[in-house]
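Asker: See the structures that follow.
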Structure 1
Amino acid sequence: MIKSLIVDIIQEYDKKREDSQRKLKMRKEKLYQEIPELALIENKMREIGLEVVKAVQSHPEQVEQLTAKLKEKSIDLQMERAEILASHGYPVDYLELKFSCNFCQDKGFIGTKRCKCFEQRLIDKAYVQSNLHNLLEKENFDTFHIDYYADKEQEGQEESPRKNMENILLGCINYAKDFENHNKNLFFYGSPGLGKTFLSHAIAKELLQKGKIVLYQTSSDLIDFIRKNKFDQNNNQENTLLERIYLSDLLIIDDLGTENLTEFAKMELFNIINKRLLTGKKMVISTNLSLRELQEKYPNRFTSRILGHFQLYKFYGEDIRIKRKNIL
């Protein structure tokens, strides 16, 4: 799937260069009418270029000497052009191509290596396609506050909510940090308002900044999309979202259990999780259900995939959204 993004970006660079050429042509046409001497200089520079080609073909043994002389002539003409432009109030580079990136000259590549501007564009596109680009500035590891979690142990729990969350937070940070070096999936479960979605977003941001392809969908939206894609003949949505469901580096399924759990939904959720497990594509799934509720609600073959192939993190404590409101 990342290949389709790369192709899109390469096409963007092609269009950039075409636009730059078109704008340069317009500047030249305008300026050559205003200052005819500049047109004469360009013709002379073009003739020098042809002379270089002829010298290489006709006198290969004298190439260095001939090209050195021609280069000197070319520099003199460039200096003359710069003086004319400056005297008429134009920048000396007014008749040169303008690039948004001077390192790759809007090619996207330096040799065979992607330029930094290309990598940044890839990250930007990944953000847009993740469904998270409006949230990640607010919900990330830097803005996560452990102080909202009580330091007092709860009945039936071995650790305090704060200590438990410290362990979960460290696990999530390491998950994102070492993403390329493991094949782990995460399953967050517990009561609402304890940071499950927040930490999913935080993981997503770290990976998007690395140029990974991340797709975030609530369980209900995911099933609705697949249903429309399969049964609505008039649905014009692109297949790229369906592709991302199966091929993204990370799929985040939020609010498992909120979807209308028909037989169709059960089958499609199983197919998504099973296919991604078989292809080694990673997932983060969150739910407000307990493990017992999960097993009661979903078929055994689905829950066995979760319990057998996901690292389980139980969230417990007081609803931090309520605590945050009270503090504010």
Structure 2
Amino acid sequence: MSAQSAPVPQPYICKDIPPVERDIPIDDCIFRSYTWPASKESWKGRVLFVHGYRDHHQLYYELAESVAKAGFDFFFFYQRGEGESRLVDNSKGVSDDYYAYKALDDMIEYNLKELSDDKLPAKLHLMGASMGGGLILNYACHGLYRDKIKSVAALSPLILLHKNSYPGKFIEYVVRTICVFDFGKNLRVNSPLNLEYITGDEEYQKFMLSLGDTKALNGAFVETRDFILRGRNLLTEKVYSGIDLKVPVFICHGENDNITDVNGSKAFISAVNSIEGMENKTINTYPSGRHQLTADIPAVRHQVIADLIDFLSTNKD
């Protein structure tokens, strides 16, 4: 094996709490999941994590193990059409708005039942990044089981794409037009991401490059249409006004994020806080932070993880 093809070591290895891998069959999809269990003695609740577009669970190892050590189970699942999840016929599948929300409904049901079977109080917290961050914020506004959620934390949520990553109005118009026709929904569109925009940490850059070229990413037209519109809709009063006045919501966003625009997160928090009686809706921004906050330079990721654990611990009851 040449030096160029040598495997790149994973930057963070879970030595104390390795993930428990499970396949969860629901209807026509087999969802791959990873759980970092907290000890029974320190247990405070469970985090259900929703990843971003074409994301990798390994980028959350440090966050997951840190959250588990703080007393919260960390449950990660790959969405339909992503990662190691697959349909029962072994095809990849595609996730549109319907399937994105249904999967979240199903995973909330699954985790609540598991907590009930273990005779633990159902303290379930939602957390998500990028596309998943936009999804869980929407869920907090109109999701079927939003009243079962103790708190919501979003990292670099896709509310607005940054101008340096937005494909442009023309491409968006073409994608949305083609999606009107059933035959066009599963056509693929290039959706490249600049590795420099994702993280400033050289070890994580090398590791991510070993997983695949981020500039070669592509998605189904319907996926691209729905996650862009889903995020943008968070800034409409019809959507954001549906959020519970008291449920704690926390957003972490890097000021140097060139994939999702930090101004979208600021606008969302400002909008919900304009509603009379609103409580516990906050945002922290990180001047040097890029998009993948949990795999960014040490100073950024360690602060983000500490802030998230503090948020969970403050809202455990």
Structure 3
Amino acid sequence: MNSICEKLNITYPIIQGGMGNVSNAELAAAISNAGGLGTIGAGTMSPQEVEKLIIATKGMTERPFAVNVPLSVSSNVKEILKLVIKHEVEVVSLSAGNPAPFIPKLKEHGIKVITVIATVYHAKKAEAAGTDLIVAEGYEAAGLNSPYETTTMTLLPQVCRSVSVPVIAAGGIADGSGLAAAFALGAQGVQMGTRFIATKEAPFHESYKTSLVQADDTKTLIVGRSIGKIRRVYDTPYAQHLIQREKNGVTSEEFHQLTTEDHHILGAVKGDLENGFINSGQIAGAINDVPSVKELLEGMMKEAKETVSLLNKRLM
């Protein structure tokens, strides 16, 4: 059995990215019910809001799911982790910060810990701190990103050679051939965010899903590089506004106000692309349909096996 599936008690080695404040119980539960690992993101939400999401998700699935806590973004880390323990959530994903102070307490309660990293150095540190699994996330990924801008294809094999815990690939994956490629580079599973947006169960605005289906390979861009806050978003009128503000000399605080989760919700949930942004990974150009989550996961596994079979023939 795949080590990630065994550790997380899931059917397919495919997990959902955190998605911050726009994460929701409906999509997370659908992914878990279909055999993957659904995830709800704490983002900048209050403990009360996160608790409602946990309860709602538990009401929709009896399968394991994760709570993602972005350590340097959330101001309520300790309170949220207490809720995770209280509600017996089986998996926690820690990102955007040092996981070491929190791992021992979580493991005391039998909670599996996934740590999201973007460098070999941080992968080694996470392993030393006791993490169960590592997500190696490349610069192709949607949303907040590493300042090192290392691609998945270069980061993943280096991380896999440097640690002994199972590694999950993230950034630039949306189909079975991507899953097969991740395995070829040493990963034992994949994490996806953008691809799960364009599914039937995802309760996001239709303009978000339509944008992804209509995207080509040039439709994402980086904002925030000028002030060291790299974020990959879809190319929308609001994204162009952010680019122009940077050209005119935006301050870090001004940029923060322009990219709060309120603006994220405006774009992703309300479909207001003039005043809100939508995150998108570079893989958007490869998305051309809106299947159910079940169809997506089963199709990915079938395609991955077919890809491996084809590669075997090519290598003979």
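Since every read-out is calculated from the coordinates, none of them should be taken as a lab result. These numbers come from a predicted model, not from an experiment. Cβ atoms are built from the backbone, for glycine too; each structure is taken alone.
Asker: For the read-out distance in nm of label points 7 Å out along Cα→Cβ at positions 270 and 302, a value of 4.0 was computed from one structure; give its label from 1, 2, 3. Please report the intermediate quantities before stating the final value.
Answerer: Details: 1: 0.9; 2: 3.3; 3: 4.0.
Computed on structure 3.
Asker: Comparing 1, 2, 3, where is distance in nm of label points 7 Å out along Cα→Cβ at positions 30 and 286 highest? Before the final figure, lay out the partial values.
Answerer: Numbers: 1: 5.2; 2: 3.5; 3: 2.1.
Greatest value across 1, 2, 3: structure 1.
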